[in-house]
Structure 1
Amino acid sequence: MATKTFTNEVLTASDTNTYLANSGLVYVTSATIGSSVSSVTVSNCFSATYDHYRIFVIGGTNSLQCNLAFQLSGITTSVYNQLGYYQIWGSASRSDYASTSTSIIACEVTTTGYASDIEIKNPYASARKYGNVMGESTNNQYSMPFYINSTTSATGFTLTPAIGTLTGGTITVYGYRKA
């Protein structure tokens, strides 16, 4: 679709709807994390409407410092492969990380806050899944690409702290509009 440049004209509903309908990221759903919950599941957020998604997890705390696991619905075996690094804030040193597990690390959660940005390709498709996680807490920062060696179609996901309970925060899911 050619880019239209507006000068001194009134925007019509047709123009507005056409250009808004072709924007990149599209809101899919959001969920509020409750109080003292052991996990959070977001169901029915992946579909054939979009191939790729972006998930933001912002705010909230955990009762204990630990890693937050991300697992797709229906894919619970050791097919999650992740590598990357994490670095302690204010430190010049970093630690490398590589794992095959039943989930990936979305970020570290702490008693003072955390945030995660998860980009995932093909979660709904009957194809292998790929993505990247960028996570931050008051202690560490994470940058970890991942690969999920499964062709099982997933419609949602669960976030689970390794220990403790989550309180507060918001999960927002966006889809990348297809060309």
Structure 2
Amino acid sequence: MPDAPSPCPSWPLRLTLRDRRQVTIRPIRGEDSSAVVEAFKGLSADSRYRRFMAPLRDLSAQTVQATTHPDPARELVLVAVAGTSTAGPLVGGVRYVAADRGRCEFAVTIIDAWQGVGLARQLMEQLIAIAGARGFHTMHGYVLASNHPMLALARRLGFDDQPCPEEHGVRLITRPLPSAHPT
């Protein structure tokens, strides 16, 4: 079994996926705006719907700005760049946003050509470790009930899966986070 991700990795982090392609994981940067828009174009209509739970055709300038300029006190956005450089096409990303009472909400997006090779798992493992190290005790997310690949990944990552009480057809997945300072 591979070592657990470090809660404070050195950036950039270079990884090899199951299909032997390499990615470089790093925090998002303000200058990634055009790369975020290009990555969004690499999502099929189905992938866009699964991620945003709405039939989006384009990202608004406000969404791109919020994605590339996260509030470091409340948010973290990590991106995966194809290859071993820190510049280049973005092929995936993951984020958390602080919620209430020590909880954070996550989201993950992988462009279609990079799905199914372990990238989402690698990104989520990093996000889980960092969120725990930063003091969050619980992570949750909202997943369409029809998004079987994401629900399967969530189960493998230790998330509990329950119906979302506010929204039919949506699952609320939740898991405790590792503590940076075990008691």
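With semi-axes √(5λ) of the Cα gyration tensor in Å, for residues 102-149 alone derived from the coordinates and found to be 24, 9, 8, which of 1, 2 does the value describe?
1
Please compute percent of Cα pairs over 20 Å apart for structures 1, 2 and give me the label with the greatest value.
Once percent of Cα pairs over 20 Å apart is worked out for each structure, 1 has the highest.
Kindly point out which one of 1, 2 the value -1500 was derived from, the read-out being helix-only ellipticity at 222 nm (-39500 (n - 2.57) for each DSSP H run of 4 or more, over all residues; to 500).
Here the read-out was taken from 1.
So relative contact order in percent (Cα under 8 Å, 6 or more apart), computed for just one structure, reads 20; which one of 1, 2 is that?
2
All of the numbers you see were taken from the coordinates with simple rules; none came from a lab. Keep in mind the model is a prediction, meaning the values are calculated, not measured.
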